[in-house]
Structure P
C-alpha cells in the first residue's frame, strides 16, 4: 500500500469516526476502529516488517506489532463483555474503549508512515519511491 493510499484511508477513517461518534453510534465506531487497526496491522506486517533486512530491527518491529495485536484482542474481549454490563454504563465504557482503539490506530498509522518514508529514503531507488507514492 502506498503512503498516499494510507493517507486517504486514514482521512476516510477520521471522517467516518467523527460522524459515528457525533451520532452516538459507538458500536459502529468501535467496529470501524477495530477493522482499521486490523488493516494497519496487515499493512505493517507485509509492507514494513517484511522488507526489513536487519534481523534485530525486524524483531523489534515485530514485537511492536505484537503489542498492537494484543491491544486489538483486549478491545475485542472488552467489547464482547460489554453486553453483560448494565445498559446505563455501556456508553461510558464504549467511549473509553474507543479512546484505546483510536490511540492505537493513530500510533500504528504514524509508525507505518514513518517506516515507509525511511525505507523510501534509504533505498534511493526511484521505482521504490514511486511505489510508495512519495514522488
Structure Q
C-alpha cells in the first residue's frame, strides 16, 4: 500500500514540478501572460506545494515494503532532475513558438528579422537570461 502511495506521490510531484518550472521559466523570459493568474499571484504557495510533495516522497521512501529505499531515493533524484529539465525545455519551446508567431504577423521587416533571430537562440543562452532575471528579481 505504501509503495503505491509512493508511486502516486512521485508522479504527482513529477507533473506538478514540470508545470511550476515551466511557468517560472516562461515568466522570467518575459511572457507573464503564458502563466496562470493564480501562479502569478501565489508563486510562493506553488513552490511550497512542490517542496511538500518532494518531502512527502522522501518520507514515504523509508516506509516502502516492495521497493527498496535506495531505489526510491534514486527515482526521486532522477525525477527531480528530469522535471526541471523538461519544464524548462517546454518553456523554451513555447518562447520560440511565440516569437515565430510574432514574426509571422509582423509587417515591419526589421522587427520580423529580430523575432526570427531571437527565436533561434540556444537553450543555454535562454537559461542564462532566466538566471539573470531571477538574480535581478525582475
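Only the coordinates and a few stated rules stand behind these numbers; no lab work does. All of these numbers come straight from a predicted model, not from anything done at the bench. Cβ atoms are built from the backbone, for glycine too; each structure is taken alone.
At a glance:
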{"quantity": "Structure responsible for 3.5, with distance in nm of label points 7 Å out along Cα→Cβ at positions 16 and 104 calculated and labels P, Q on offer", "calculated": "Q"}
{"quantity": "Structure (P, Q) behind the derived value 5.7 of distance in nm of label points 7 Å out along Cα→Cβ at positions 56 and 88", "calculated": "P"}
{"quantity": "Mean count of other Cβ atoms within 10 Å over residues 40-47 - structure with the largest value, from P, Q", "calculated": "P"}
{"quantity": "Label whose coordinates, when Cα Rg over 2.2 N^0.38 Å is calculated, return 1.29 (choices P, Q)", "calculated": "Q"}
{"quantity": "Comparison of P, Q - label where relative contact order in percent (Cα under 8 Å, 6 or more apart) is highest", "calculated": "P"}
{"quantity": "When volume of the Cα convex hull per residue in Å³, for residues 32-111 alone is computed for each of P, Q, the largest belongs to", "calculated": "Q"}
{"quantity": "Origin of the value 2.0, where distance in nm of label points 7 Å out along Cα→Cβ at positions 80 and 96 was derived from one of P, Q", "calculated": "P"}
